[in-house]
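Please go over the structures that come below.
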Structure 1
Amino acid sequence: MAGPPRLTVRPLGPGDEPALETFLVRHADSSMFLRSNAWRAGLADRGAALQGSYVAAFADSAIVAVAAHYWNGMVILQAPEQAGTLARAAVAHSGRDLRGFAGPWEQVEAARTALEATDRAADKASRETLYALPLPDLAVPEPLATGRWSCRHAYPEEEDLLTGWRVAYDREALGATDGPTLREESHADIVLIRRERADFVLEVDGLPVAFAAYNARLPDIVQIGGVWTPPALRGRGYGRSVTAGALLAARDAGAARAVLFTDNPAASRAYEALGFRRAGEYGLVLLTAG
């Protein structure tokens, strides 16, 4: 009696995109970084933004698990099996420093153990709730639906403001330490987000009051991240509305689904009010630099 097919592990490269997509689409809600980056930047790794070194496990000719080590040092996983093995292989293949992990919670834990990173200091190490929303079911907040508030892309002159907001978000939500490096990285994030037209600003009475972005995007599905309202402006529904505005833009462009993940109870309540429902557990580990 034949046993299960023997797994083989190898790096991916140009030409492997269809096999990768065939596998990842079966795990679409928790594979947004992998799918979006591969779609936008391909499978070659020259160290540019969104590029990474991909390693996959195959059963016969079909991919059954994958890990990628990206330009920013993050290991991203969709590896129902062999998560530790693939994480080690991706880091070895890329040759770059390890900055963190993201993916389904149990896979992140397995990869962190395999790379002997469980004892390394981390700015954030969280078990987050993964949420999903069919966009036809989006509940649009009344001020946005009636036009009292508006959601738009940022203006060029708002880049410094958004960089400051990004620094504040990274400090509060991701545990980052303020300083020149964080400000440089936050500015680079904002530049990339704006270049991709993935940025959304909520405007109330002529003033920008909240921000949201797509941190991963495909024609059929978007992932929301980086939602930020300055502390003095919270409690007014701005975060929920800027998220809704980004989702309306995605729906108008043809997307049918949205996902996000969070460990913030207040944010969870806001997202659930928009119609998001729990779809799993997601892990996010950001290792402390140095």
Structure 2
Amino acid sequence: MKVGFIGLGNMGLPMAMNLLKAGHELTVYNRTAEKAKPLLKQGARAAASLAEASDADVVFTMLADDHAVESGTFGESGILENLPQGSVHISSSTISVALSQKLTAAHEEHHQRFISAPVFGRPAAAEARNLFVVVAGPNDAVERCAPLLDTIGQRTFRFGEQPWVANLVKLSGNFLIASVLESLSEAMALVGKAGIDQREYLDFLTSTLFAAPVYKTYGGLIVDRKFQPAGFAVPLGLKDVRLTLAAGEQLRVPLPLASLIRDRFLALLARGGESLDWSAIAQIAAEDSGQGSMSGRAA
């Protein structure tokens, strides 16, 4: 299949690499062209523009936020004007419900297909094809793209024909992860101040009631204070919580815990945490408990 891939960040690059390894004809575009080099060495073709990358059967976007997706789609020489009729735009970015609805309507007007397929997992999971893919969109388009989604993830979960539903599921999932980060950080601060070995405590948690990967992965980062390099940076965490709150407001669903976590991320950014992993929210709980700063260190 002729595939375009736009956005080669921490997640996009390994996803694109897996599509290339599966034998698809891949054209890639990234604002910083240097990031495409590993793919070009394996046979991908570099697009000189968004328009060139959009001339495909399917084009993926894996971009940082609403602004990047919106400008790449609606901007001059963007996806909307250059994706052939009948072709599919797959958005794997974590974007707002409102933007997903806008993209759906715009692509329908241009006789194109749009599906949302955000993913759960960190960069290592993307490289190993261990992502969980959440997809929603017209059934025929989803069926057509199923082999591509199977290539980037270990399992695909379908949530109907309205693309925005997948985006809401993704936002709610990231909100739950952020909630785990906050509660785990507070628990670690509590036992740490009591003199309990945090690594032994984490082993107890993840060997009993909390054996889920989210506790193992992020608990390890918190105990090791390994907040750099960021697998998922603090500004992205803040962005996702804000989008969750916006969805809650749209649906008239109060989310008081999300409001608290938003403020925790803001506090971390105010302390210079721009480049840290979002698990560095543990620094705030540590400081609040009088244990001093848990400065992130490089891997």
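Quick check on the output: 56, 41, 30 is Cα extents along the principal axes in Å, for residues 14-181 alone, derived from one of 1, 2. Which one produced it?
1
If Cα extents along the principal axes in Å, for residues 174-253 alone computes to 44, 28, 23, which of 1, 2 did it come from?
Matching structure: 2.
One of 1, 2 was used to compute relative contact order in percent (Cα under 8 Å, 6 or more apart), and the result was 14. Which label is that?
2
Okay, moving on. With helix-only ellipticity at 222 nm (-39500 (n - 2.57) for each DSSP H run of 4 or more, over all residues; to 500) derived from the coordinates and found to be -16000, which of 1, 2 does the value describe?
So the calculation was done on 2.
Then there's this: Work out which structure the value 14.0 belongs to, where mean count of other Cβ atoms within 10 Å over residues 142-149 was derived from one of 1, 2.
Of the options listed, only 1 reproduces it.
Also, I was wondering about something else. Distance in nm of label points 7 Å out along Cα→Cβ at positions 102 and 126 computed as 1.2: which structure among 1, 2?
The structure behind it is 1.
Comparing distance in nm of label points 7 Å out along Cα→Cβ at positions 158 and 190 across 1, 2, which structure shows the greatest value?
Evaluating distance in nm of label points 7 Å out along Cα→Cβ at positions 158 and 190 on every structure, the highest lands on 2.
Out of 1, 2, which one gives 33, 22, 15 for Cα extents along the principal axes in Å, for residues 166-213 alone as computed from the coordinates?
Clearly, the read-out refers to 1.
For structures 1, 2, which has the highest computed value of distance in nm of label points 7 Å out along Cα→Cβ at positions 86 and 238?
When distance in nm of label points 7 Å out along Cα→Cβ at positions 86 and 238 is computed for each of 1, 2, structure 2 gives the biggest number.
Check the numbers for Kirkwood radius over Cα pairs in Å, for residues 134-277 alone across 1, 2 and tell me which is largest.
Largest value of Kirkwood radius over Cα pairs in Å, for residues 134-277 alone: 2.
We did not get these values from a lab; they are worked out from the coordinates using the rules stated. Fair warning: this is a prediction, and the values are worked out from it, not measured in the lab. Cβ atoms are built from the backbone, for glycine too; each structure is taken alone.
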